[in-house]
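Taken together, the values in this text are just the output of simple stated rules run on the coordinates, not laboratory data. Note that the structure is a prediction, hence the values are computed from the model and not measured. Cβ atoms are built from the backbone, for glycine too; each structure is taken alone.
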Structure P
Amino acid sequence: MGTRKQPVNFVILGLENAGKTTLLRNISGKEFAETFTTIGMNIEQLRHKGLNFQAIDIGGQLHFRETLWQYYTTLAKGVIFVFDIFDRKKFFEAKQWFEYISERLAKKAVLMFLANKVDLKDEDDTYLTTEEIITMFKLDNVSKYPERSFRIWETSAKTGENVNDAISWMFNKLVEFVKEESRISFVLILDQNNKTVYKTSIAEKTDEFERVINKIIIQMKVLGANENMISIQDYIASVRTEKNYSVVVGAENGVSKDDLSTAALSITQLIKNNFYPPEQFKEQLEEVVNIALLQQLNKK
């Protein structure tokens, strides 16, 4: 069983010399080195929680802003906008292009603003504070897109200050965004005693799911059935039982039953081949679920 064939793309944008390429080197695990102005783009392949990511650093010169930025912003699941907090002269230009990005990014996409080069604050006091940036860039206007994940971070791409936390936040939000695209609402993985060892967010909100599913799994085992399609409230779910564990994948009514069945089978096979018994691999089960669910997107 492979991972998602197509990586989840996110784009790193900002005016020239904002620190985009240094940021890309940092998040890809490379040591700091003096960089030159990017001509075109730099691309790095990354991996997080069972998913493949592709980080695209696009040059900040006007030519690339007018040609490449719109294309990649429209396609991206997320955008990181990098701003040099000492570059007061280009503030209005940066603000204009940040608004340009915000208007073209998908409504549910992830947007992160990095106030970069905080490592130089002790050497130069001409920087824009975070409060000034929020006001001047009108970052509170992001509320116009209630479904969009947004956050601002103070970072130093050079020293790595706050970079790991910022990128982890970005990755986690992208995982949530792409999971939602799969249209799968919840996943449960249970051990041989029908005790839940993994569950996604919607299943955490109601105990009724687990009570109903436990009864159904017991009945299935008595009858020797390995697969069943059930209805719970406004959801349908595929239930698969093995000798020592069970997998349940559910979605709102209207989602293809074949998709649910295929996802449940994929998770079951992944567990059987690499993560058995599942209760001993709780930390890896999120990766198992990500791989299985996101494969559905490649088939659509």
Structure Q
Amino acid sequence: MSHMNASLEKQPLSPASRSGARILEHKCALVFGASGSIGSAIAREFAAEGARVFLVGRTKSGLEAVAEQINANGGAAQTAMVDVLDDASVSGYLDSIVKQTGKIDIVVDATGPLAKEYGNGKIAVELPVEEFMVPLTTIVKARFITARAAARHMVKQKSGVIIFVTGSPARGHVPGATAIGAAFGAIENLTENLAFEVSPFGVRVVCLRTLANIDSRTIQDSMDAIARKFSIAKDQAMAQIAMSNFLKVPATVQDTANAAVLIASDRARMMTATVVNATAGAAMD
């Protein structure tokens, strides 16, 4: 699987520049897909709020670049290359983290294929079956593998937070997003079912539904494709995203990272089996 480019994110404040207590102090957080746009933003924000972060992905240079940023800002980050579609590799890696740290507090999986690989922008009647299946056999499969591996450890320690990330296509009504919408819908259902089983053991499972993050590689690529298809300027396509929500402002990867921090923290301790809707009204429940 490929990960979204990390070159477009805003840089968070360094830990030294934060005032007051950091809400993830002493937490151990794993971020799969940490070299991508959303994954790297979440990892940096987790570290800025005090978490020790483990950055996981398949692109060594990308992971190391994010780790260097975190460590240079006074955080603590380690990297590992793990295939999230390989059940044994994921389970073995989490086992090694528990041996090293004694616990796993937070797990986020932000891996995913490129938008062009699942026909983003194509209407359903023109979408090949093979492309429709890509998000289901990658994103959904990966989320289950990483979440199940994490849950096994968290149930034993009787604590932990598993965070899924979806987007507005989970609720439909987004043209050309049939494949990713189906995958997001499955993940939101998985949130409830997994939480039902593990929350009695103190493990929270929460899904963060975001609006399209305009500075993510996936959205940038999608807007390029839409602009070409409809012969409009890319800026015009991007503006339409902002106008799709009630606030009439574009969402960024930093917005997603900020919401993920809150969900991961003890301040959200009563949140489980739920979808946190951060689409500013673009995808109503």
Structure R
Amino acid sequence: MQSAIHRTGRVQSGDVGLFYRAFGQAGKTPVLIAHGMSYFSYDWIPAAEALSTDREVVAADTRGFGESDWSPAGDNSVPALARDVMALIDHFGWKQVILVGHSMSGRSTSLAAADNPSRVRGLALIDFTPENAAAGARRVADKVASQPDVFDTIDSAMRYFDVDPDSDAGRAKRPRFEAYLKPLNGGFQLKRDLHYRNQFKRQKETGEKAKLGVDMWEVIGRVKCPILSMRGARSDMYAPETKAKMVAANPQVRVVEVDAGHNVAGENLTGFLDALRPFLQSLEA
């Protein structure tokens, strides 16, 4: 499925070049997809292709991930990431856009929507809330903090992500890991800025959490467009009790659940599309 025909390109945003994949042609309101912490635009190819039958859809690598640049200034703040979102929108000349932000990118897409109400017609937040559930937060912190500088082999990187390279599922996923790793110093480095590894290491060692520079609950409350809050029913990141807090934060929020874990579109593409498409259709009314 990852072999879907699409266009690729780059756009400059501040001190970084951003890589993107573009699908479909101009039609209904375009969609911009931003990935989560352990993902990159490659993972969104199947969803982007499926959504692009009647509109343009772009999946981009966040700064520090995939084929996008790492920030020379080390600026991976939420405001910088939100400016990247707007740089992509401006690059394509879109007057309005629908933003889809998974996990970590729920922050940047929410801030972009809050600060640019005339440009964002709808916001779909995929398994994201400003308040991560404790179990998921621990899992992510432990996993990211333990990332080595370089993996000896692609197989060792797959095992780090709990994928058995010798299994049928592992063999099917191998091209994804080949795309997510780059040769370096006789091994392979993950295409993710080590800023994130170091940030979680500090958190585990000192208890110091990342400074976002924004209050995400306040940001959610400022968003003027309709918001779809999509929860993976088996997610360890979006606690069931947080659904009510999302609705209370902004009257525009509508919550839906999909039979999946945190990686909603990756685990249940059909369920993801079935939940997202009615939202897209409602925005065209």
When FRET efficiency 1/(1 + (r/R0)^6) of positions 178 and 242 (r between Cβ atoms, R0 = 25 Å, to 0.05) is calculated, the result is 0.10; to which of the structures P, Q, R does this value belong?
R
Who wins on distance in nm of label points 7 Å out along Cα→Cβ at positions 138 and 226 among P, Q, R, i.e. which is largest?
P
